[in-house]
Structure I
Amino acid sequence: MCLAIPLTIQKIEGKTAIGTANGISQKIRIDFLPDCQPGDDVMVHAGFAIEKIDAQKAQETRELYQEIFHAVQ
């Protein structure tokens, strides 16, 4: 099973970007989404942004992952 993580793009430099979630930053590739802008929410898998999503879906996904995390502790 593969999981993608929702990140919010903070900064773009060429084909890379800095995305954040819950105070954690990660450098990601945006080759598949060349129209990304700072502030966009994206799903990230294996270091690549693979889908633009709206803020509501990003928040719902983060909440779902938190529920899963707490359930398996």
Structure II
Amino acid sequence: MRRFDLEKKLGAKIAYLRKSRRFSQEKLAEKADISEIYVGEIERGDANPTLEKLKLIANALDVEISELFNFSL
């Protein structure tokens, strides 16, 4: 899988999980202690988040970090 594909799929999965919890990007950003702009960049596949940021996002979404990489929606 190309890096660009991975970033797009990861972003789509985070957006899917966020929406399934009825979180706005602002609410996810607040819960994960990251910027709302960064959440948008991640969801569009424009950012390459660190493992630490992915841990924060997973915790905010109340999922294991491995769930972020389960791309079978």
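Each value in this text was obtained by applying a stated rule to the coordinates, not by laboratory testing. Computed from a predicted structure; not experimentally measured. Cβ atoms are built from the backbone, for glycine too; each structure is taken alone.
Descriptive notes on the structure:
- Computed -0.25, -0.77 for log10 I(q)/I(0) by the Debye sum over Cα atoms at q = 0.11, 0.20 Å⁻¹ - originating structure among I, II: I
- Largest in relative contact order in percent (Cα under 8 Å, 6 or more apart) among the labelled structures I, II is structure II.
- At a computed 12.4 (mean count of other Cβ atoms within 10 Å over residues 21-28), which of I, II: I
- Structure from which -8000 was derived, helix-only ellipticity at 222 nm (-39500 (n - 2.57) for each DSSP H run of 4 or more, over all residues; to 500), options I, II: I
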